[in-house]
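**Student:** Below: a set of structures, written as structure tokens.
Only the coordinates and a few stated rules stand behind these numbers; no lab work does. Worth saying up front: this structure is predicted, and the values here are computed from it rather than measured. Cβ atoms are built from the backbone, for glycine too; each structure is taken alone.
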Structure 1
Amino acid sequence: MSSVPLQQALRHLQAAFANFFARRARYPRFKSKKKSRKSAEYTNSAFRFRDGRLTLAKMTEPLDIIWSRPLPEGAKPSTVTVTQDAAGRWFVSLLVADPAVRPLPATDTAVGVDVGLDHLLTLSTGEKTANPRHERQDRARLAKAQRELSRKARGEGVNRAKARRRVARIHARITDRRRDLLHKLSTRLVRENQVVVIEDLTVRNMVRNHTLARAISDAAWTRFRSMLEYKCAWYGRELVVVDRFFPSSRLCSTCGTLAKAMPLNVRIWTCDTCGTTHDRDVNAARNLLAAGLAVSVCGAGVRPQRRTPGGQSATKQKTPRREP
């Protein structure tokens, strides 16, 4: 075993304790032998990358790698991370500086994005993206594999390990398809729009609803938001996050009248003041766009209100409002 991955593990532990004492994270926890992803990180002194061939420390032959995409021309990896997921698949991640990642030409387009369950995304332009529900498509296969796993005796048996790996492969298939779709949607939104407006959702609280928890988790709204955040930073776009208490669904995007109640089963409603008939999701996306542009122009805080582990608010946010 090379000493570099061991040293890197100690550096990660030091960073974890530094974040804990700075009140940026919780107390570090030991990794689980069975549940945590196995990984080893190699720095410059512990690997050799020549002519597209990667050789790690303590190895005599280069790794037989199937590349997902070529590295940028002239790029030199600074860190190599080898990981193994629960399905038994091995991955090699190379950290490089990509000169192709630079701000895109500025545009004058902006879009409001409303996420949901019936439709994964609804844009302020009226376009809707169907929710593929990847977990539901493989639910029968997953249930069968989990039943077979539950019948195996607990321990380090070979049969139980095979059954566990079959379950992990189904989960990996679901995760890969979901991640691929979210990457395509987020990249398209960032490339086509200068300003992207989304709503701050408390997914952690929403999944407490046992009726909708599985569907909300399958939609992966939090991962979609994180993709938008770093891609906007890469390509010089602006991401505006509207406060979660902004009544985007109950507010008429035509006249600004606020409806008294709007249950989830109401998908189409008519404004009592102006008589405009709204699609619930499209109307919410348009209101988010208007509120986000107002926040961006006025210079108010656009990040949602976050709390430190001690319970104190870390940032302040002004809630955008529209007068009826």
Structure 2
Amino acid sequence: MEFKHIPVLLNETIDGLNIKEDGIYVDGTIGGAGHSKKIIEKLSTKGILIGIDRDEEALKAAKQNLKDYNNYKLIHGNHDNIKNILEDIGIEKVDGILLDLGVSSYQLDERSRGFSYIGDDRLDMRMDKSQKLSAYDVINKYKENELANIIYKYGEERFSKKIAKNICIEREKKPIETTKQLADLIEKTIPYSKDGHPAKRTFQAIRIEVNNEIEPLYNTVLDCINLLKEGGRLCIITFHSLEDRAVKEAYIDAQGKCTCPKDLPYCVCGSKTLGKIINRKPIEATEEELKINPRAKSAKLRIFERREKR
């Protein structure tokens, strides 16, 4: 299957990065390079683009999409390790970083990846195929209370205990091996709601657990901010409330809070800041974009600018 992914909030993200033509930019979730291609188009031959992705299929697609350029470097890795990745290639500071979180359209649509509750494919959900833990392992090997906690925490599913119980009952008869088996089981366990298919939240939770998408995110955001040059920008696109909450919290903590009276000309309270939040409210997709790409509906863009002085 051809790697296709429509970049969400494309123009808003490019504007948010405030690109300098000779700058160094990192796309920590390059995917098929939809955003990165727009970034590199704005760079001079002195500018550099570094693309990171844990999905090797994505890196192949990115290489093809950027075939007309030579001022880029692609790295198979996890954006959570961005500090070490840049250190290994001799880069200390950069002018901008983009993280487009979540699962790509390709990963959802490529049935063999097992991300979607639509279809009948092996439970997998690994963004990085080289890792050992898969959705099959989570569903068939985790204890009932562990499953219930994951489904509640990462899927915000109020029927988590009931779903976990029925998963454990079913797997005693035979292993749950496919997306259809799991989706059908959940569909029989809980009712439909206005949110869509009953399996939607559980599949999200299992995917997050498999790929460890939430736990490191707060620290990853702070690492990214610390890697920025003065005036550099960090743009992060999230797709569900758990991601957005972690990003928002990290931004607020990085900005710091001055407790000085407003009439003082400068700060004397000793509050430290790494920069400022550019947009208090997240930027969301326009109606025009949603007509082209309905999957952008839940996307939220938050921008942070590195400023060591108030």
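**Student:** Which structure, out of 1, 2, was semi-axes √(5λ) of the Cα gyration tensor in Å, for residues 27-218 alone derived from, given a value of 37, 16, 14?
**Tutor:** 2
**Student:** For structures 1, 2, which has the highest computed value of mean count of other Cβ atoms within 10 Å over residues 179-186?
**Tutor:** 2
**Student:** When mean count of other Cβ atoms within 10 Å over residues 35-42 is calculated, the result is 14.4; to which of the structures 1, 2 does this value belong?
**Tutor:** Traced to structure 1.
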